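Just below sit the structures, each encoded as structure tokens.
Quick note: the coordinates plus some simple rules give every number you see, no bench work behind them. Computed from a predicted model, the values in this text were never measured in an experiment. Cβ atoms are built from the backbone, for glycine too; each structure is taken alone.
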Structure P
Amino acid sequence: MTLYIDADACPVKEEAERVTTRLKVRMVLVSNGGIRPSANPLVESHYVGAGLDEADRWIADHAGPGDVVVTSDIPLAARVIEGGAAVVKPDGTELTATNIGQVLATRDLMSDLRSADPFRQGGGRPFSKADRSRFLDVLDRVMRRVAR
């Protein structure tokens, strides 16, 4: 089992490292650069080119059954779920084969609404301590389930 982190804008890298250290699981931070390498021997940093979606492509090519991916990127989540990996968003939401279709549809609808109304921007709520706590709980639970 490997935990892959879509690391460029991930707010829960430290929390994920705590979980992987406790469970003694390999963790790979995938980014375009600018992420400080961890001294933890279980944590690897993999740097990809600066192109659009390079980190997403690399994760999708490497994650598979028995792996867990942390990402907010819904299309990436759909690709790795199709490949057999489990997905947890940084806010603690688990994405599965059962709910990814609805999440993709909602994402597309919101994108269409934002493009139709130039004054509709943002729309997301700020990341909270409750999100961080929920992430820790859900990541631990998902990783234990996948390890079985």
Structure Q
Amino acid sequence: MNERVRAVLVTADETMLVIRRTKPGVPVYWVLPGGGVEASDESREAALHREIHEEIAGKADIVRLLHTLEGEGGRQLFYLARIAKWSFEDRTGPEFSAQGRGEYALEEVPLTVEGIDGIDLKPEEITHVLRGAIADGTLIPDETMA
């Protein structure tokens, strides 16, 4: 089964890092940093650390698994994590140099219902999960847990 890992990366300012995707002929949308689990990855968490390093040259502290989404394309695991440093300019992921992939832009979005509702975050199900976790106060990771 194809597995992908993604991170809800919470900054010290209680914002969330998202990647704005711009492709020709497709409405702008946003995704959480992450990508495919590779056979060489020791674990899903190791895959997530690798992807965060490739996509935003960052290092995150994974707090917990937030949500699992099963679909036709496989399984996506969404983790809640804290991040303090990153450098989008130093990203190294192979997708950034591939022709025809469109543009990738890193943005910080307020970790509020209004912030989440202000972007077209994909997949849609994670938007509902985030809205619910924000509303019930379970989204912001405790500093002592990271």
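So distance in nm of label points 7 Å out along Cα→Cβ at positions 16 and 128, computed for just one structure, reads 1.5; which one of P, Q is that? Attributed to the structure labelled Q.
Given that FRET efficiency 1/(1 + (r/R0)^6) of positions 24 and 104 (r between Cβ atoms, R0 = 41 Å, to 0.05), derived from a single structure, equals 0.75, which label among P, Q identifies that structure? The read-out comes from structure P. Work out which structure the value 30 belongs to, where relative contact order in percent (Cα under 8 Å, 6 or more apart) was derived from one of P, Q. Going through each structure in turn, the value belongs to Q. Taking Cα Rg over 2.2 N^0.38 Å from the coordinates of each of P, Q, which one would give 1.04? The structure behind it is P.
Quick one: helix-only ellipticity at 222 nm (-39500 (n - 2.57) for each DSSP H run of 4 or more, over all residues; to 500) came out at -14000 when computed from one of P, Q, so which one is it? Source structure: P.
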